[in-house]
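Pasting the structures here.
Just so it is clear, none of the values below were taken in a lab; they were calculated from the coordinates. Nothing here was measured: the structure is a model prediction, and the numbers come from that model. Cβ atoms are built from the backbone, for glycine too; each structure is taken alone.
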Structure P
Amino acid sequence: MEVKRRTDYAIRMMTRMASTPGTPMSVKVMSQADDVPYQFARAIQRNLADAGLIKVIRGARGGAILARPSDEISLLEIIKSTQGKPDCSPCTKDEEWCERLGSCSVHQVWKKLDALTVKYLESVKLSDISA
């Protein structure tokens, strides 16, 4: 599984919000503090909000806050919000990708690796990686 830049930025932004729970943080502040291009940070904020991971509060004192406590948000949820379910091979994502599906012994190895990856990422909570 490759962690995309968008996902790396999303994790940075989420850990920053987790460091001040309940206090709205503007996307501009997160962008500057986490070295994320502003427009990219805005798009990521929309991904996180659409996934129900953050709430966006409008107004002069608005910003983004975590939608749930950081110990209830998994790394897997953040990854899925920005790049979809993690997979190590196209054949585990799209069964029509390879004509050898069903006769390929390696396919089962990739499926097990995907399952282990998902299980591990589900176990890592935002609170585990927040300072």
Structure Q
Amino acid sequence: MKNRIFSGAPSEDFAGYAKAVIAGPTIYVTGTTGQDADGNLPEAAADQTRNILATVDKVLRQAGSSLADAVALRTFLTDKSYLRDVAVVLGETFRDIRPTNTLVVCQIPTEGVKVEIEVTAWRG
């Protein structure tokens, strides 16, 4: 059985995706960028990462889980120079959890976005 969580973002409808999909005990959270709750995007990659993790944790909690249950991350950066700043924030959050993490340097088609993170978590 699959359940879906929607954030209400207009792109979910026109692009045909959900913010998260719960499939059995696994939760897949779509790639998330670093806007804050008011839609503002901070300049610093570290601040974008903190916002991403707060958003993902909120979604995981709606699904009955949290960042503590993360098993896999996929981290996308627009420039490798952001790696250290992003890694420090990820280390602060996941040091004791230790999910897998794949890192890709790529283009992200939203102006100012430096980081996007996709998370898979276990709902135990």
Structure R
Amino acid sequence: MNYRQALGRSGEDIAASAYERDGYRVVARNFRCRQGEIDVIARRGRTLVFCEVKTRRTDFFGDPSEAVTPVKQARLRRLAAVWLSQHPGPRMDLRFDVVSIIEDRRGTRVRRLEDAF
């Protein structure tokens, strides 16, 4: 695993733990299919959350969440449709979150943007 992969994995671990602390059950991590990957899928009650995690070592180039462009948002919606088709179940309220993580010398800063798009 290279440095970027390790940083990304660390961010996904932090995000999944934050959801669990807030009463969510993580139902999938790193769901992959031909079209791409969803970092975290979590559920609480009737809400199913598809989460993109962006982790950086600095905010020099802005907040990591700014990397979730409209193109990436559309891809995540398509990926969510694929996941839902493979995991049929009761009707759920869907939400798309972005978790922005900066791990630098000042510590780890986590910001969850609920219903980001």
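Things to note:
- Source structure of the calculated read-out (distance in nm of label points 7 Å out along Cα→Cβ at positions 80 and 96, 3.4) within P, Q, R: Q.
- Structure responsible for 4.0, with distance in nm of label points 7 Å out along Cα→Cβ at positions 72 and 104 calculated and labels P, Q, R on offer: P
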